[in-house]
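Right after this note come the structures.
Values in this text are rule-based calculations from the coordinates and carry no lab data. Everything numeric here is computed off the predicted structure, so don't read it as measured data. Cβ atoms are built from the backbone, for glycine too; each structure is taken alone.
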Structure P
């Protein structure tokens, strides 16, 4: 793909044994990282934010596939020398921020002059938390045009689930309220070093310019109560919020269960609350 060393050589040179505590599983197949980069669309003139680049396999693919700039946020200082080699190979196109992505101020990071996309092989232990941060930004539409992210397959199915699916829950309601979601493809455990015990999936989310209007906190309250007792009818699970009176105000059948209510229905409940 480029004139840089193979990733296995990079890992050996810099002694980058993956740390379980950091949720690290390095993706070494550059054909696969290129596929992920291409899945994010035309990268020309785009600024890409990447979380957890590790030795830089996906970073290299993003730059090779034409990204104007990559902003990589890396918590592990051991990876910085490997990323510095990539920065030298692509002068002026890679900025590395050493720090914890969970503590990043996303609105300060982005400026209004660039078009941003977030593309990342997210560490398993923080993926859902980061996604929730990006979905609950106070300013909407957000600073990013799309999210192309890797999760455990089970989490990916929870993000993209439709009403009635067994994976349908709070995360699906939040994701599909503000974005259009789709699962692109699965990634075998054997593609990683070390191989995780689960299959991974690439998910893409594209923000909706005008999602249905409701208060985010109220939506979170309604879904938390409804799915917290998902086996119960809504008149029971939502009793602390008003029960049948709330459901009647929203035009929702009190005998339904949470997995039977679509996103629009939960928005009605939030507005009724």
Structure Q
């Protein structure tokens, strides 16, 4: 069996930056064990798999979309969704400027707006909470406040504090949330972030679109405006433009292709 594979650097306009995502178009779903084995072999933060769902309004096509880290299936992934949309727009012959994906997190639309691809995602609002001991131990520096949502969010006073964190990955892996977001006001952007998800097999994620489902509502409320810019302070770096709309958030960024090839599976 031969499966096309694309690798796309997401949330960047520069090759070898942002977050590399693997994208595999399928005609039908393979068994979960095979999907997980492919994701582990790819060994990037996430591999996206999608199949056609059928025609929807205005003659467009919708797709079923799933994401796997090297260790497990996940319920929401921003950068691999952006990468999948890039593949459909640039390699799939799509004339329309929007595509809808059906996922474990509900329907997700991606719209092409010039050079930007804009994700429409549900928010995951954070609630203030007492900082778990494992979180403080794992980060090594106490934040000014902690929120709990899909992930823990540790809010710091400055970009320099976020850059300086040297996490204890084994400790953070023992927490009861998907991952840990650390954030602060930015110098060249409205806010900055880093993201650690060792429980998913990702020690530090280069670019995390889904983190803005929590961060955009928080920073929008704190700064008093809906439209925001963000930088992810990973080694590769990433850039985002976000806009908070009630129970949804628009998360926009660029994408750059890296490779195209074919996976060979035994018949």
Working back from 20.4, 66 (Rg and Dmax of the Cα atoms in Å, computed), options P, Q, answer is structure P
One of P, Q was used to compute helix-only ellipticity at 222 nm (-39500 (n - 2.57) for each DSSP H run of 4 or more, over all residues; to 500), and the answer was -10000. Which one was it? P
As an exercise: distance in nm of label points 7 Å out along Cα→Cβ at positions 28 and 212, calculated from one structure in P, Q, equals 4.7. Which structure is it? P
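So mean count of other Cβ atoms within 10 Å over residues 12-19, computed for just one structure, reads 13.6; which one of P, Q is that?
Source structure for this number: P.
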Out of P, Q, which has the highest value for distance in nm of label points 7 Å out along Cα→Cβ at positions 4 and 156? Q
Of the structures P, Q, report the one carrying the highest value of distance in nm of label points 7 Å out along Cα→Cβ at positions 108 and 188. P
Among P, Q, considering only FRET efficiency 1/(1 + (r/R0)^6) of positions 20 and 116 (r between Cβ atoms, R0 = 35 Å, to 0.05), which has the greatest calculated value? Q
Out of P, Q, which one gives 0.10 for FRET efficiency 1/(1 + (r/R0)^6) of positions 92 and 244 (r between Cβ atoms, R0 = 41 Å, to 0.05) as computed from the coordinates? P
Out of P, Q, choose the structure whose coordinates give log10 I(q)/I(0) by the Debye sum over Cα atoms at q = 0.20 Å⁻¹, for residues 84-235 alone equal to -1.27 when calculated. Q
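Given a value of 1.00 for FRET efficiency 1/(1 + (r/R0)^6) of positions 44 and 252 (r between Cβ atoms, R0 = 41 Å, to 0.05), calculated from one of P, Q, which structure does it belong to?
Q
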The highest value of relative contact order in percent (Cα under 8 Å, 6 or more apart) among the shown structures P, Q is in Q
